Each structure stands twice: as structure tokens, then as C-alpha cells.
Structure P
Amino acid sequence: MGQEAGATFKFTHAEKRQLLEIARAALTAAVNHQAPPTLSLDTLPPALRQPAACFVTLHIDGALRGCTGSLTAQRPLVYEVSRAAIQTAMHDPRFSPVTPEEVPLLDIEISVLTPPEPLPYDSPEDLCNKLRPGIDGVTLRQGNHRATFLPQVWQRIPEPAHFLSFLSRKMGLSANAWRNGKMQVEIYQTLAWSEAEFARA
């Protein structure tokens, strides 16, 4: 994957690897009911100490095994990566918790998000035309309902109308909810990389 379009963050190869190692260590500890490793900001590169929003996605043999994260930057990136790795492994409501036997099979992917930006639109057709498949992550919000799809989801759902319908259903609404009412729409981009990519490098 490794989307970088529009991303404002830059990480070295070593920094990306370090974040993957932090995610795996936190995840492994949580699955084994242990406390996550202590992270000392003073020993980490500045790029990993900056506040940033991120998601951690897990796959086994290419199949999704969990994906959670944050949409807004609240804490240093290393803390967000550790927290999201634990959350995804243990508390993604769509999946049962990861078991110790599954840990060696997991491919961990980290997505660092740019700050979200409102996307104004005049009609459902206008919204579809303004979205950039493969580039934009999309968040829909209506009342207390909110859901997001990372840019990587375009690989599975490349047509904007279908993308928005699946996202409406993820919100807990009907597939046509995005057509029937004026929703708040935000877009963002990601910088994403995975353990599988490092293994192939």
C-alpha cells in the first residue's frame, strides 16, 4: 500500500521500522495479558514524538483482522501507535480478540493521518465527483453517527457511490443515507506502511 499522496509527515526507513516494532511489542503484550512496554520519549527521534493521528490495521493472509485508531492528533505518535495496536488486537468490535497463536501470523500496517479538512459539496453527485479514489480517506458524520474509511479501502471499493454506501452502513445507517441528507464530510490523506512491505524490501 504505502499511500503518501498529500501526506505531510516524513519518516526514515529506520523510524518506520521502529514504529512497527513498537506496535508489535504493545500488541503482543496485550494479547498475553501483560503491560505494554514503557516508552521513553527522550530516547526517540523527534518525528516519533510529534502529535499525530494514526490507525493500526491487522491482516492475516491478506484478510482483515482488525483496524482501529484516532482521527485527530492528541498525543505523541508513538503513544498513539501503541494504543491503537492494543485497541485493534483486543477491542475491535467487529472481531474477537487476537489470540497468542495468531500473533506470528499478523501483518501489521500503520497509517499516519494528515489533519482532516471539511469537504463542502452541493449534491450527492457533486460529492462523488470531489472524492479522489485511492488518495482521500473519508469521514461521514450525521448527528451522533460517525464512521471513516482509510484511503486503502478504495482498493476494495473503487467506485465513489459504492464507497459512500458502505461507509453509511458502517455508521449504522442505511446504504442510501449519504444521498438522503446533508452529511458532514471530512477528508484526509495517509502515509502508510506495513511489515509485509519491509519483508519484501
Structure Q
Amino acid sequence: MEIEIVETYDKENIRNLPQEQFEGHIYILQTENEAARAVDYLMQKPLLGFDTETRPSFQKGKLNKVALLQVATQDQCFLFRLNRMEGIPTSIKSLLEDEVITKVGLGLKDDMQNLQRREPFTPGRFIDIQNEVTKIGIKDKGLQKIYANLFGKKITKRQQLSNWEADVLTPAQQRYAATDAWACVRIYQEIQRRIAELNIEH
């Protein structure tokens, strides 16, 4: 049975939902050569989920650079450890600037600005889910609320403020980062499905 969506989802209801997490394969890329091979693969995909993570700064006025770029398909997620690379490697920059592949994320304005602090680039074809959900009557802007609204499941934010520049990313960090990017793919596809249904009905 299809879940009936609401304009705004009550945050209190999220805690009782079953937890959702990415169960596919996660690849960690730490060198420019590894990144280039991963991008070659990703450039063959028509739809990619997109997110970034930055080590939190607890010092006023200090802002760290993006440490991790997550790019997901329906069943795989690639974690690019940008803090181990110089600026933004050419291969990753070509993916970011690509005008054909649809890349979906949430709150993309901040992601783009933060990435451009590493190195300037011209963003290609990106779609912000925050703009898309309004088409099906959702007013919430946060990933956790949107996902719960559409799928009745909870995405944990427990690792959000962890150290994304650590020597080794823990399994929990990897799963959290992958889930956020993959969830964007799922949300976008569900929005498109519901829009198509609305068009049929009307």
C-alpha cells in the first residue's frame, strides 16, 4: 500500500520508524588514479546521488574544507576522500561539470560553494531535491523528514558531526555517508513516479 504523504512530517514520529541504511557496495577512493577509474564508471550512469561531508569545526570563524564527496547509484556508492587529494582532481571536476548526467542532492547550494573552496568549477546538471518535493506537496527541506514522509523509514544522523578527516573512516561513517547520497536517488525516483501518476490521473 502506498504511503500517503503530508505537507510537513512530525519529527517526533521519526524516532519510532524502522531504520533505513544503504546495503550496497561501498568503494573508498583515496588517490587521483582511483578517482579517475571510478569516474569513468560513473560517467556511464544516467542518474547519480550526490552529497558531501566536512569535518565539523568547533572554533568560531574556522571552516574546514570538504573532506568527502559521496556519489551513489542505485546499488553502489563511491566515497572520494578529497582531503587526501590536491584540490579537486580533473576526473572529479569533469563529473561535477558534466551537463548530461543527472546528479541529485539536497541543499546543493551549500555543497557547491563548499566544494568550490577547494577549487573553482562550473556546476553541470544538478537537481536539488528541495525544489522537487514541492511538486508533490511536501514542504519539509531536510533529508530525514522527506525520506520518512515518502518511505516510512528513518535515516539516522548519528555520524554527522564525526571526524571526516580521520585516517580511517569507520564502518558506521561509511554507511552513513553512503546512505545520504543513495537516499537522494531513491527520493528523486519516487518523486518522478508520483508526478507521473498525478499526470495520468489529471
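Nothing in this text is a laboratory measurement; each read-out follows from the coordinates by a stated rule. It should be emphasised that the depicted structure is a prediction, and the values quoted were computed from it without experimental measurement. Cβ atoms are built from the backbone, for glycine too; each structure is taken alone.
So helix-only ellipticity at 222 nm (-39500 (n - 2.57) for each DSSP H run of 4 or more, over all residues; to 500), computed for just one structure, reads -9500; which one of P, Q is that? Matching structure: P. In this comparison of P, Q, the computed figure 32 for relative contact order in percent (Cα under 8 Å, 6 or more apart) is attributed to Q. When mean count of other Cβ atoms within 10 Å over residues 122-129 is computed for each of P, Q, the one that comes out at 16.1 is Q. Between structures P, Q, the greatest calculated value of mean count of other Cβ atoms within 10 Å over residues 34-41 is seen in Q.
Out of P, Q, which has the highest value for distance in nm of label points 7 Å out along Cα→Cβ at positions 50 and 66?
Details: P: 2.8; Q: 0.8.
Once distance in nm of label points 7 Å out along Cα→Cβ at positions 50 and 66 is tallied for P, Q, the winner is P.
When distance in nm of label points 7 Å out along Cα→Cβ at positions 18 and 114 is calculated for each of structures P, Q, structure Q gives the greatest result.
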